[in-house]
Structure P
Amino acid sequence: MEEKNKNYSKTLITNEIILTSEFETGNGRDFKEYDKDIFGFYPEKDSTDLYSSPAYYFKFKIENRLLKKQDTKKITITAIADDDKRGWEQFIGTKIWKYNLNGSIEQLNPKNTKPTLYSIGINLELKPKEKFFVSNMITIPYSEMKEKILDLCTIYPSNIKIEEIGKSPMGNSIYSLKLHPHENIWNESSKIKILISGSPQPSEFGDFAALNLLKMYLNKGEGFWNELKEYFKFQFIFFQNPDGIVYGKNMTNSKGENIFFSYNLEQNNLPQECEFVWEFIKKEPPDLYLEIHSYSQFKKTIRPYIYPYELLKSDVRKRIYKKLSKELVSFSNGAVEKIKLNEKWFSNTLAYQLQKNFDTLSFQYKLHSNLRLEENWKIIWNVFEKVIKNLRKLKIELRRN
């Protein structure tokens, strides 16, 4: 594992405070005390120059070691930009998240953060013995999400089939979940197959959003399911990049490979995770693929990524793709990302390759880390509903021969 070669400190212990990034999803290095109750650190870069090398994501744990009632600590800890030229211009408005040990997540009061181009100062107050996690992104540990997924499989044993697609270089599992696996719908090519996945970018909360979308679907119950089963069959893929989540990466896996931009099928040496996912999907390609992303730059905008409709061979599918794209764009409030043919990075995404090779209608949708979680879950559910409502109207035309 690449971390073994790092020679900087990821933990600082004083008589009063512990600061560390040595935990699952942690990201931070060179923790230092500059003055009484004033600390700083650098977010850790991925070991790659691919696409986005500056370190924007950070997550650290802080603990007040003092025990007495009067020992409440007020400290300032500053995340320092690692790039002197670019700084954190895009992230100045970013919200800071507090993760409590009971599993709850809350936004820190904006008055307690002081962002500049080259630093984000965070003012914290800790009661005696109190400890919690702090991050500028919404990131949930792989082990926690895996446990929630397995719990759902236990609660809905006849409605979910879980399958391990493969393992990451560090031995973490990639999963597929098939809904209503024992129904005849899975033997009928007339049903429209929709595949949903979270982003392979580990600093984004795509998997967490996909998990909550799945939970909302299951909570709808039999009446809702039966209505949709007339037209659709649904499948989810979780953890396209599990190592990246575990080791607190910005973009890459544990080997420094950028999974998101590594579906270059002309290469013979795809990253292990890409190989497993691609081999699994191509056995039964989806009619529509929705990949959930998130970000935190600029205003609270949400938006789709639209892939080149020219990749689609079927004229009918081109027309349907244009219709769905128009619906998703009208629902959004940010600049639409239209991917060009053979675009340098995005032509090697899973979405691009599915649209190119299997006539799959492929979309990515970006949620926003500055919005409350409940808002994001409502948004992705609305996106899901828009997709299925429009496909129902066009159901006959999209069915595979």
Structure Q
Amino acid sequence: MHKWGLPVITLFCWISLIAAPPVAPDDAISFSQARELILAQNAGIYSTQSEIEAAQEGVKQAGVIPNPSGSIGLERFGANEIEASFGQTIELGGKRRLRTEVARKDLEAAQNKRKISSLELEAEIVRRFIPITIISRKLTLLDSIIQTAEKTTEQIRVKVDAGASRKTDLIRAEIGIEQLLIERSEFVREIAQARKRFAALGGERDSILLKVSGSLNSEAAVPSLDDLRNAIKNNPGFAAVEVQLARLEIQKKQLKAESVPDMNISAGYIYKKPEKISAPLVGLSMDIPLFNRNTAAQKQIEFQHRALSKQRENDMRILDADVEDLYSRLMEINKKIAVLRTGTIQKAETVYTILQDYYNAGSASFLDLATAQSETLRLRMDLLDIESEWAYTAADLMQLTSLPIQIIL
């Protein structure tokens, strides 16, 4: 019974680890709840909303008609002559309409900036949660290994007391536990800091966000490469470029309209006291576009439009290559995960179990047993690191394409 007890305990711990994620505290909130809280109270999102409101006021202001003007003239303080007039500028060439269209494009840019900020925040929420779930699983794994190592140490102590094993085996086992405890302490520190960094996204470092819980969904469905490439066009980053291009087109029309002189109409009344003569006044004036018709400014807009179009094409090619690279990396990571889960780790566990039997029968050294245990632990830690890499890569892909990927459950 003593011979098979330790392998059964070890396998039970590892099977339990695979089947069940770390247990969350009773007052924990789910990842989806934490996500909604962050999106609702993040300071960065608030700032983009203020920019939208400012742009909305800009649209109203752009459509306002110029104020009228008034003047009064007195000769010898009104002793000889009094003249009063009012004037109004009438904008020609569609200046007010084009000015309003530019303001609306500024509003679109502000609204699109909010989309970009929201998308970046969504990805950052995932990125900051990844270490929380990965380190939690590493802690669970270490606790399981430490529990098993402690039981192994007790069995070695019994064998040493009975003269059936060397005392150096017991010392090595105790050293191994001490190293595991040191590693566990570092993980505890890392997860505490990871939770604070996550909660900071909501603006409150000591809030309920510190108690977020969830699990990594490393088996989440990833859209096909064709779908990812098609989604690039809908990325808010490229939508911002489209808005800017449209704004430049309107600005060019606006410059042409500004070369059309506005009409200034005035009407008033004049009264000359000595002659007791009074008469109405009517005036009309316009600028003469003799020296400045905004030709150079229009050329400047054309060059800016051309440069931005070329930059958009270049960015599109780069982004397409980046998306393909991220997708291929995800596929390769999936292969690594599958090999570790279904092959390498199971083989390492089998080797460890066999060596335990050999060690109990006196056919293997403690060094062989400790090496097998360390190798199994390293492989499981590697698996968690690879799953973490998968999650970070998927978050990058989600941000570039705007396509949702359920990385966290």
Structure R
Amino acid sequence: MNNLLSTRFQILIVASFTAILVAGCGSSDLDVSVRVSEAPATVRSDAPRPPDQGTIEPAPEEPIELPFPPSNRVGGGLQVSEYLAGGLANIEECLPELVMDWDLEPTDGDRCLLGDIDGDEHDELIYLVSVPGEPAAPGDVWFFDDADESYRLLTSARAVANQILAGVKIEAYIDLTGDGAPEAVISSQRCDGDLCSTNFVIASAHRGFDVENLVPEDLSLSSTEGLSFEDATGDQLTDLVVRREASEDEAAAGPQRASSLIITWTGLNFRMDKDEDESTFLFHLVTDADSAYRSGDLALASQLYLQAASDRVLRDWKQEQGERAGREELQPYSLFRAALAAKRNGDESEALDLLARAFANHPNSLHGLAAGVYQTTLQDGDSDGTACAATEAFLENLNSFYSGFWDYGYTNPTHEIGSLCR
């Protein structure tokens, strides 16, 4: 019994002490908190370390490789634009890998050129592409923006010319407008069978808009032989000049004289002028007088006609061809026309005197006889119109002789009976 009590007493004491401890641990007065921490991980010295997440950079883009030749290589400018921006293109040597892989035709001149065509202080790239074809290889010139713009395709010579091009050549990349930015002068061929002519594109961004074609209308040449770029007008601007030397190889062409075709910038557009050398044939002096007469410069026309009427130095092409001397008709013609100029200036006396000289000095010529008819009609008191009609009626009976005389080859102007006194 006593042992039983003793055991119970021990249990009671232990339980009481335990309760006291539990109550003490829950008391806020002790400000006790329990932190559970994990043991630090042990890292083996030979284990691979993870990369520093703060220094990871995105993987570089794959370089764009040379595109496969499209079915229409002339129209592959967009593909080449992406290739240029891809980092593998050999731009310094004008993409020889593209020439080889796309089987491009050789070019007689520059394949590619750099220049700031749009004035943004960055050089754009122009590139000539041509493919096999007859009678001239089809081709184009692509215009790419600068490297900062990822060589974006701007336009092409075909687009600004609005026509199919062939036999394409970059003639120059040069400032023709004086704004400091170059124009791309591009020639191409247009063929009708075996007969080909040369046309031009003058690609420019001078107006401040997109690249456009500023070439004068109807600029077409037989070839680009004699083409140069120089200040031919003295205005401190570079002009496109095509020099043509006189040729006597083909009799059917008629008498020739050297000339220069000048394409110059006027401030608004390109103008085309023909500057002919001084005459070496009498025929050309007469045609110069005709041009002055038609333009209304009667003083210059009279001067040139009278010079032709008395000339003994200039060459006579008809005579050199073994025909009747052309001087026998050109000189009375010149006197007749000088008389018309005097009449228009109101000098009736001078006009009648010149008509009389033409008839008296050249009585066996068509134009001497025509001058006599005109003079007689005027002296009868008839009007200029009546005199002209009478002269034309007289010559119509001799039309075959008249047209035969004025045949000076296919490169020279012809003269009709109806234009003699009008």
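Overview of results
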quantity	calculated
If distance in nm of label points 7 Å out along Cα→Cβ at positions 177 and 209 is computed and equals 1.1, the structure in P, Q, R	R
If helix-only ellipticity at 222 nm (-39500 (n - 2.57) for each DSSP H run of 4 or more, over all residues; to 500) is computed and equals -24500, the structure in P, Q, R	Q
Structures P, Q, R, by Rg/Rh (Cα atoms, Kirkwood Rh), for residues 161-336 alone: label with the highest value	Q
Structure responsible for 6.4, with distance in nm of label points 7 Å out along Cα→Cβ at positions 137 and 385 calculated and labels P, Q, R on offer	R
Source structure (of P, Q, R) for relative contact order in percent (Cα under 8 Å, 6 or more apart), computed value 25	Q
Computed 135, 34, 21 for Cα extents along the principal axes in Å, for residues 241-368 alone - originating structure among P, Q, R	Q
Rg/Rh (Cα atoms, Kirkwood Rh), for residues 193-264 alone from the coordinates reads 1.11; which among P, Q, R	P
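No lab work stands behind these numbers, since they all come straight from the coordinates. Just so it is clear, the model here is predicted, and its values are computed rather than measured. Cβ atoms are built from the backbone, for glycine too; each structure is taken alone.
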